[in-house]
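Engineer: Below you'll find the structures, each written out as structure tokens.
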Structure I
């Protein structure tokens with residue numbers, strides 16, 4: 001049994017085993033075999049076994065370089081190469097190179113050279129940077145895998161930090177939407193490496209992009225960064241601000257001009273609510289539209305609301321609850337007059353006023369109370385309802401059963417007898433009531449063709465032989481009535497002659513008088 005190498009002669013041993021030891025060698029092509037020679041009487045021939053033998057060398061350090069130069073500056077989207085340098089390494093086929101970006105394994109490079117002698121090897125990693133890669137580090141690691149029996153060898157290069165140049169890039173669209181109080185730089189950052197010089201302008205004036213913007217700042221802006229200049233439309237978003245009057249008064253069926261002002265962007269939507277239900281405000285308001293409204297302005301940011309009390313003015317409605325009445329003499333009766341209107345109607349009555357009639361108004365209703373009815377309570381009663389928008393009226397009639405209609409006038413004197421060419425008293429015709437408003441008109445009709453325009457009449461003692469004076473009066477509620485005056489105009493004879501046989505015919509102004517015999 002023995003060992004045979006290319007460096008040493010055969011080593012023989014007659015025992016059952018033999019160890020081969022080498023302190024060092026520089027023969028990278030060394031060959032080693034173990035042989036066994038049988039005894040002469042053996043039944044097998046000489047045999048040989050070749051063990052696996054690896055001679056290796058591994059560097060203590062490796063280096064990394066970049067096509068971008070020693071400063072590590074790269075332009076975005078341009079391909080760059082990193083090279084890992086591993087010097088004096090063998091065997092190469094057992095070598096792998098690992099590339100790391102930060103702590104992330106990016107690529108593994110293996111080698112297939114059959115050469116067993118030491119070589120200088122390089123591994124190249126191609127890289128196209130983005131702006132997010134600025135400041136990242138790269139390194140390469142060399143690993144030697146010598147199998148389970150051998151050591152696991154590895155070494156790392158120094159880290160190569162890269163600087164990525166890019167931009168300037170203006171990171172916003174043409175139209176910039178900004179909430180009130182926010183800044184331009186928060187919505188339209190300008191990025192670049194090296195950091196670009198940025199200038200914002202509006203209407204030719206410089207603007208600090210870090211200052212808050214408000215609703216009045218909307219408009220067209222110019223941003224200049226490096227050699228780039230672009231125009232941006234800036235829109236300021238803010239919640240609604242709604243202003244309405246607390247109250248509004250409208251005339252029914254007349255177009256209203258209730259105006260609310262609203263600010264906000266995006267443009268707010270206006271919604272009307274009445275009794276918590278959404279309604280559409282009519283162009284012309286009616287009485288049924290009166291009430292309290294909540295007006296809401298809302299956009300995507302917030303909402304605002306106002307409460308408006310709407311009053312609708314309209315004329316009094318037709319009078320209700322007032323009807324003709326019949327009452328027994330000495331009994332009581334109520335007359336009721338009711339109308340709806342805004343403002344609330346005021347009531348007035350036309351009738352022949354007496355002391356036993358009382359008026360009262362309460363809760364938008366007017367009443368007449370006739371107590372202990374008499375003949376003077378007979379007649380028409382008219383109720384008027386009035387406000388600033390119009391008026392209505394209704395007339396009914398009260399009949400007093402058991403009473404006879406009377407004409408409430410008094411003639412003084414009640415009889416007049418006046419001599420021809422004499423001087424007589426003045427006849428006066430007055431109403432019996434002390435209420436002056438009861439009488440509308442009072443006059444004398446002398447003979448159907450002549451009349452006076454006052455309460456007094458004086459007879460013409462030369463001409464009024466055929467006078468039939470009548471006092472005529474028109475009263476509120478009673479209408480027109482009349483009373484005649486018992487009137488006589490006389491003349492005594494001028495002379496009297498006595499004749500026994502003759503009957504004399506004396507004439508005076510065409511009138512025949514009996515002759516005295």
Structure II
């Protein structure tokens with residue numbers, strides 16, 4: 001689509017080079033901070049066999065205070081780092097007019113771990129991504145379970161019905177209906193009196209929660225859905241982010257451990273997200289929290305978590321239109337809308353049909369479509385590939401164009417009546433789909449606050465952590481969530497493009513960002529058709 005904020009790279013422009021036959025590996029922690037980002041397990045840790053058991057707690061982490069693993073991993077990268085620094089300093093790289101040296105080195109180091117000579121198995125990547133870095137410093141963490149009763153099976157039926165309703169036909173034969181399971185989650189709060197090395201309180205989770213609540217000032221309650229391409233990561237890996245959100249909102253965050261693919265494809269994560277939302281509204285006996293008013297809840301997520309938050313919002317809107325109640329805790333419950341939804345680099349199109357999936361590869365660390373014209377490649381293991389075959393890790397192919405899977409496929413009228421939405425993106429692979437959904441929501445009457453940071457990669461606030469752009473993004477993100485709860489009438493709308501070096505802002509018409517449903521659906525259908533052709537060709541081999 002045309003970009004009103006800045007010109008597209010022209011055909012023939014140079015792109016960041018990659019190996020002749022690149023294959024995607026897991027992305028490492030942010031080199032400068034150790035924070036895991038955007039679906040990035042840590043390849044420097046030992047490599048145990050995959051574990052597809054339900055996640056109750058992430059695995060224990062190695063001691064990252066020891067520099068040896070980092071040195072071993074970065075040593076082979078020294079020539080590349082030197083070349084990056086030289087090209088940047090001489091102004092010879094295509095990103096040098098935007099990025100500072102730290103950003104250039106960070107992104108190129110991460111990118112170098114993305115492309116490896118041999119594919120990595122899904123199970124290995126998943127297992128590594130679930131390692132727990134531990135809890136210390138200015139953060140409260142209280143672990144909780146989200147239980148259910150046999151009567152709560154109506155949650156599943158509600159979602160199955162919404163899938164059929166939005167498709168306009170029964171879809172039950174296109175996917176395996178997941179069971180309702182008990183998942184776990186983390187309550188996160190800011191621990192003001194701690195230092196960066198303060199260990200966690202030696203107490204029960206109930207006592208930790210009580211101590212956390214003594215420091216919570218705002219009623220803002222964030223239901224956080226982590227990123228990781230639906231098959232990686234965990235609330236533990238996103239603690240640095242949720243802790244910052246808790247600090248800047250002066251509220252609390254519930255970060256849930258939803259089920260991961262490929263073991264638990266769609267709609268399992270959506271079921272888990274709805275269970276978490278209902279648990280906030282109608283806590284079961286023994287819950288640490290009291291009932292949270294819907295006007296105090298903000299849905300939020302990054303990357304795949306942004307997809308899940310958007311899908312949950314669409315589900316709630318659908319239930320509202322149907323006047324559908326859900327049997328929960330033995331009683332029919334209404335399912336009101338939250339105060340708002342805040343999205344960071346949300347994954348809106350699982351087909352990857354947008355032009356930015358190829359055009360913005362030089363700004364992003366994720367592999368562009370030109371690097372993988374036939375889709376991602378993974379080494380086979382116990383959990384992937386699956387039977388029957390599918391191209392996407394987390395959803396059956398027949399549902400790729402469903403609005404609850406790819407929100408870009410949702411028509412504008414489906415967003416009518418939604419509470420305010422805040423969305424941030426960079427100049428990344430997902431930029432076009434994010435712009436289109438923001439524009440479509442705005443054209444449907446939704447109060448949308450859209451921010452685009454020039455030249456920034458996917459989930460940049462977690463990648464270039466501590467930089468001016470990252471700090472601004474976190475402040476805007478948390479500030480908006482606090483305002484939409486405490487002073488919803490003052491929440492603004494409109495679009496802004498933020499410059500990298502001086503953080504200068506210029507306006508953009510959000511409503512003009514959407515090319516129209518027919519145009520985007522045409523591209524998605526064409527991409528879907530090519531995926532089907534590839535599947536048929538592979539089946540004949």
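Where a number appears in this text, it was derived from the coordinates with a stated rule and is not lab data. Just so you know, these numbers come straight off a predicted model, no measurement behind them. Cβ atoms are built from the backbone, for glycine too; each structure is taken alone.
Engineer: Work out which structure the value 0 belongs to, where helix-only ellipticity at 222 nm (-39500 (n - 2.57) for each DSSP H run of 4 or more, over all residues; to 500) was derived from one of I, II.
Structural biologist: On the way: I: 0; II: -10000.
That value comes from structure I.
Engineer: While we're on this one: Could you figure out which one of I, II the value 15 for percent of Cα pairs over 41 Å apart was computed from?
Structural biologist: Considering all the candidates, the number was obtained from II.
Engineer: By the measure distance in nm of label points 7 Å out along Cα→Cβ at positions 132 and 172, tell me the structure among I, II with the highest figure.
Structural biologist: If we compare distance in nm of label points 7 Å out along Cα→Cβ at positions 132 and 172 over I, II, the biggest value is for II.
Engineer: Match the computed value 7 of relative contact order in percent (Cα under 8 Å, 6 or more apart) to one of the structures I, II, and report its label. Write down the numbers at each step before the final one.
Structural biologist: Numbers: I: 7; II: 17.
It was calculated from structure I.
Engineer: Here mean count of other Cβ atoms within 10 Å over residues 356-363 has been calculated and equals 22.9, so which of I, II was it run on?
Structural biologist: Structure II accounts for this read-out.
Engineer: Here's another thing I want to ask about it. Work out mean count of other Cβ atoms within 10 Å over residues 180-187 for each of structures I, II, then name the structure with the largest result.
Structural biologist: II
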